[in-house]
Structure I
Amino acid sequence: MELALSEALLRRIREASWVTAFTGAGVSAESGVPTFRGTGGIWEKFRPEELASMDAFLRNPDLVWQWYAHRREVMAQVQPNPGHTALVRLERLFPGFALITQNIDNLHRRAGSATVYELHGNIERNFCSRCGELYRPEEGEVAGTVPRCHSCGGPVRPDVVWFGELLPEEEWNRSVAAARSADLFLSIGTSAVVYPAASLPMIARRAGAYLVEINPEPTPLTEIADELLAGRAGEILPQLADAAERIREGQRADEV
């Protein structure tokens, strides 16, 4: 389906100094990343709330570690999709650009995005639950057993936000600043119902950004968005990047 962009959006693309993109699970789903409740053999016997919390980790750290190791293996098999790579192209076109994501799969970084704020963490990172030191596995560690910190001996946990935990303060503050700085804010593949992350599009809108939602279906955000580009991110974003490249690179040619 060929994308028809409004004159208002084309003007914002032409004039924008700062663009902020905000992505949710819909972007990762197009790469085949399974949902929290996807099939996984033994893991079907557990609810996510029984595994993705500090209480669960304290009760049975080996079990929680094994579950995240399983999720990490599954996510390692998927690849960035055209939506991810289109965001990399957009980042190169504007003086200021930030990508805020609720996804933990690291696909944005793997695609080549440089400025990424990970509100819910990154499943490829781990840190010590006692001293906070980042953890890198060593050869010979026992698979299936929660590792111990090389510095203090504390149990190592995935660097993801669990149920009942606050968002990482630095990532959140940078995300709010990026929302407030945006001339153009793209909300992509998110249900817009998980707070506080879902407040970012509204923060951007109140600060004067032109708010565009990219989603197959309307969400609670649709009513306040300046426009909805209905469709999958992997189909819409490449066409948006094509249009932005024509406009921005044409401007540069005129200036030479």
Structure II
Amino acid sequence: MSKKTSNILEEVPRKIKIFIFLLVFIVGIGVLGFKFLEKVTITQAVIKTAESFAFIFNAEAGLSKSLEIFLALFGVFLLWWIFWGFFDIVSEGTLSEYLKTSRFFSRLSKMKNHYIIAGGGRVGEEMAQSFSKSKKPFIMIEKDENKVTKLKKKGFSVLCGDVEEPDEEILKQANVKDAKAIILAMPETEKNLLVTLMAKEINPEIDVYARADNSAFVSKLKKAGAKTVIVPEVAAAEKLLKEFD
């Protein structure tokens, strides 16, 4: 998960909780204060609190008068601060981004029998194009934020993060435990080997399709649990050789 996405998912709920707490706090002071000071009902106390926020004073003196002044000054200032704080979240698009991101992760958690494409390079993008045309459910994982942006513009669902994170967070976010297969399209064979082991540990039934940069790693990847291993250079050579048959 990118730092920006992580900040949005953490900051927006935190700010809204603060706004709600402060709102309940200042309204609670007014309602409880008027209820016990003037011995009125909750409804009447709410009305008196609202009137104080509107600078409508009824008390002539004493603690009730002080409470009215307090609510009119500090309370109104606090309400405006809450209002503008929430307005900033909405106007900056942070709230809509939070809702969009939350829906995205909610949809991910419900995905089953889907494909995970690890690596948003040329190979990964080609796989995504193919899956899109065949209407197969898939999610991509790419750590380069620039690539993530480009892939999202093309309509692909992409998680931004490093697939070999030690805590396996990004794989779990992609719901690897319920995935049908994972395609390791990254050029680094060592990384593909590590992710094969990680994916198989979480979901022993998952099919792993891996890329290797040389034939020496094919057996190692298969021992780690890869179902199919492709060496691009070898595959290209074999295809060319068929032309001479």
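Computed from the coordinates by the stated procedures, all read-outs in this text should not be read as laboratory data. The structure presented is a predicted model; accordingly, all values stated were derived computationally and were not measured. Cβ atoms are built from the backbone, for glycine too; each structure is taken alone.
Have a look at I, II and say which one yields 14 for relative contact order in percent (Cα under 8 Å, 6 or more apart), as calculated.
The read-out was computed on structure II.
The value -19500 for helix-only ellipticity at 222 nm (-39500 (n - 2.57) for each DSSP H run of 4 or more, over all residues; to 500) was derived from one model only; which of I, II is it?
Going label by label, the one that fits is II.
Identify which of structures I, II gives the largest calculated value of Rg/Rh (Cα atoms, Kirkwood Rh).
II
Output the label of whichever structure in I, II has the greatest value of distance in nm of label points 7 Å out along Cα→Cβ at positions 56 and 224.
Across I, II, distance in nm of label points 7 Å out along Cα→Cβ at positions 56 and 224 peaks for II.
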